[in-house]
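Read through the structures below before going on.
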Structure 1
Amino acid sequence: MFNDLISKSVIRDNIHILIPKNVVDTEILILISHGSSGIGNSEYKIAEFFLKKGYRVGLLDYFSKWNINHFWWSYHEDYTDEINISFENILSQLYLPYKDKIVHIGCSLGGFLGLLNSEKFYKNYCFYPGVIGFTEKLIKKDYSNTTVFEALKDNWCDYEVFHNYCIKPPKRVQINAHHGFMSPNKDRIIDIAKYQMPLFPISDVEFYNLKPSHIYLNFKYGFKKEKVRLKYDKNYAIICLNQIAENL
């Protein structure tokens with residue numbers, strides 16, 4: 001996909017680093033983390049945008065080391081998640097290149113990864129982050145390096161409660177779009193199990209026990225059946241990416 005734009009690509013731990021033919025900055029690495037479906041069109045499109053501008057790009061695959069393909073977030077019998085690994089392990093055990101100024105961009109679950117690891121990044125951009133519980137430690141962090149692009153038509157990922165608890169919250173940009181507005185050609189409705197997570201901070205122990213298991217999450221919190229529209233919005237996607245590029 002990127003052969004005409006890159007001069008070299010290397011894989012380091014869980015990151016596929018793409019180096020453009022004409023590098024404009026040797027310090028900054030644009031690090032893109034995927035959502036629940038793994039690396040796909042959203043991540044490739046963001047990567048292409050920044051490669052064209054001459055930035056090195058890293059595609060972070062935080063699933064493969066755990067032999068995970070994707071999360072379903074479903075209540076349908078044949079598609080429920082039953083993974084016995086904590087979200088904390090999946091999203092926080094990262095091997096990042098420490099010499100680079102890392103500008104992180106993550107969508108949905110990747111956006112939550114950005115919030116969990118914000119202190120590791122030079123700048124941090126989180127699109128419609130899927131906040132799966134939060135602790136006192138998380139709300140006391142300084143998120144001054146972080147911007148959240150919140151989709152106002154998103155009935156899946158609830159961000160506002162977390163934001164209002166934060167002592168030094170991220171910059172918040174509200175977009176009149178649906179969940180998945182960064183995903184090219186996406187326009188469909190899916191059934192999800194929307195787990196009824198607490199609307200207040202939970203203990204560290206409870207948070208570290210959270211895992212992508214329908215049986216566990218349903219037993220612990222229950223869920224409601226929700227129909228979620230995923231819809232691409234090219235204009236908003238371009239506006240947001242240009243805003244990030246202008247602030248590098």
Structure 2
Amino acid sequence: MANPWIETGKVQTQLAKFFSENKAEIQNFGSTVNQTFEAFVFASTVNWYVNHGWSIEFRNPQSSSKFVKLKFNTRGQPKLYTYALCTKDNQKIQVRHGLRVATKHHRIELAYPANVVLDIAVISDIDLSKHRTDDYVENSCLITFGEAKHMFAFAELVANFIGLVHEMMPNKISQIRLYDGQTLQADHPSPFLYVSGYLYPTAQGIAETIKDRGLDIDIYDYLTGANMFGVKLPVTFLKRSRKKPASIQSAKLAHP
């Protein structure tokens with residue numbers, strides 16, 4: 001079994017270089033490997049927009065105006081953290097980290113708010129300077145989003161992400177794309193799950209059904225993410241076992 005693992009030092013070097021090239025500086029990469037991976041996916045998403053002709057500007061909070069400050073928890077006012085302002089022609093959007101967004105099914109008249117803190121949220125260019133920690137962005141402002149998980153992907157994780165897409169952007173749970181996963185719209189990334197490891201066979205199976213159903217969702221691992229975002233995740237890994245599933249071996253024993 002493969003054992004991909006993030007080379008944290010190399011990731012941090014990549015991040016420092018990326019932000020420096022875009023006239024920004026980062027000092028805090030997070031206190032855990034998972035947080036460093038989130039920072040990597042945030043930067044990768046911004047890089048996607050750079051590669052697709054958008055100009056970007058990092059907007060840092062007044063409390064840390066010289067340095068990029070990312071949001072590594074579910075608490076905190078948006079104005080206290082860095083976001084990327086992306087501009088193309090007459091369009092302006094924001095790429096945010098750890099942003100609270102209302103679900104598509106949220107209704108103001110319900111007893112409790114239905115919202116989710118998204119790892120990566122691409123939203124309209126709106127003013128969040130007065131948002132408090134529990135305030136949410138209206139779902140109508142959400143353009144796309146991504147989740148970053150420092151782990152191997154199993155079937156339940158992929159299935160849970162499909163459920164999250166249904167809560168946030170249910171229009172993506174439709175037969176939109178061709179079987180091979182191609183889509184004509186490339187203005188923004190599709191909602192995506194990005195894992196630092198690889199997909200277990202059952203997760204690969206769920207991912208195949210996503211393509212088969214034409215859902216506008218993407219699942220990336222440490223290899224395929226580079227093809228999408230143009231940035232390779234540095235990992236160290238052992239040789240992957242090619243051992244066949246026990247059910248197939250048993251079937252062959254039963255039917256020589």
Structure 3
Amino acid sequence: MKGFFFILLIFSIQSCTKWHEVREGNGILYVHKAESELHTLSETQWEVGKKRNKTVSKGLRFKFNIPKISSNDSLKLTRKHGIDSWIFRVVKQTRGRKRVLGNIVYSLHNISRSSNDITVRVYYHAAAVSQIFRKFKCPAFGHRFKLNQYKMNNTSKKFYDVFASRGKYLQGTFIRPSFSPVIFSGDLSLLGTYSVEFSLFNSKEKKLFSRWHKANNTINIITEDRVSIPSCAGIKEENDLKNNRPPRAEEFRIK
């Protein structure tokens with residue numbers, strides 16, 4: 001009996017999953033009423049200091065859902081335009097300045113009933129550089145911040161008809177979600193507003209095939225506190241990496 005109710009629950013969850021239909025109007029294919037939404041916001045803490053007795057923040061972690069298209073409908077987009085993916089970009093806005101932190105490419109042909117969300121981490125640059133830097137007892141670049149006030153801003157729900165039309169080439173680095181976490185550098189300070197935008201994408205030609213559409217909800221980091229770490233005074237572990245090699249330029253670059 002328990003097994004029956006478990007199967008019924010799984011069926012109920014799957015039946016509630018929203019799949020977006022690919023339609024055609026005036027010879028143009030479009031994804032009908034597509035949407036994405038940010039959710040599940042949390043802070044990632046970092047125990048630091050010589051005795052790991054102080055706490056700062058690595059940054060924040062959140063999820064957003066993937067607009068789901070069936071395999072048959074995905075084939076329509078691929079056959080006509082070579083569209084094989086959704087592309088998502090994570091955007092930070094501070095004092096009117098908008099900066100794209102990174103791009104995530106998700107194959108339309110990998111979407112299944114279990115493909116619901118993508119998890120993103122936006123870290124302070126000291127934690128975003130590499131796993132080696134995240135093991136430091138004394139964070140690089142003098143990082144001493146801990147997130148104080150931050151929140152998810154719930155916006156009114158928007159649904160988009162995403163029309164497939166040839167767009168421009170897109171340059172930059174593209175991340176495909178895998179077993180490794182998706183981590184972007186939010187800079188030396190994370191104060192600002194964060195959002196996610198999505199578009200249809202031909203990953204082989206690196207071409208956008210629709211305009212950017214904004215996912216529902218945004219994240220606002222309002223204040224951050226500076227933490228005193230006396231045991232780290234004057235220590236720069238980034239200058240004393242394994243084998244005493246000097247840090248590579250890309251390790252310091254804010255992307």
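Bear in mind these aren't lab numbers, they're just calculated from the coordinates by the rules spelled out. Please read these numbers as outputs of a predicted model, since none were measured by experiment. Cβ atoms are built from the backbone, for glycine too; each structure is taken alone.
Out of 1, 2, 3, which one gives -4000 for helix-only ellipticity at 222 nm (-39500 (n - 2.57) for each DSSP H run of 4 or more, over all residues; to 500) as computed from the coordinates? It was calculated from structure 3. Which of 1, 2, 3 yields 18.2 for mean count of other Cβ atoms within 10 Å over residues 82-89, as computed? Going through each structure in turn, the value belongs to 2. If percent of Cα pairs over 30 Å apart comes out at 38 when worked out from the coordinates, which of 1, 2, 3 was used? Answer by label: 3.
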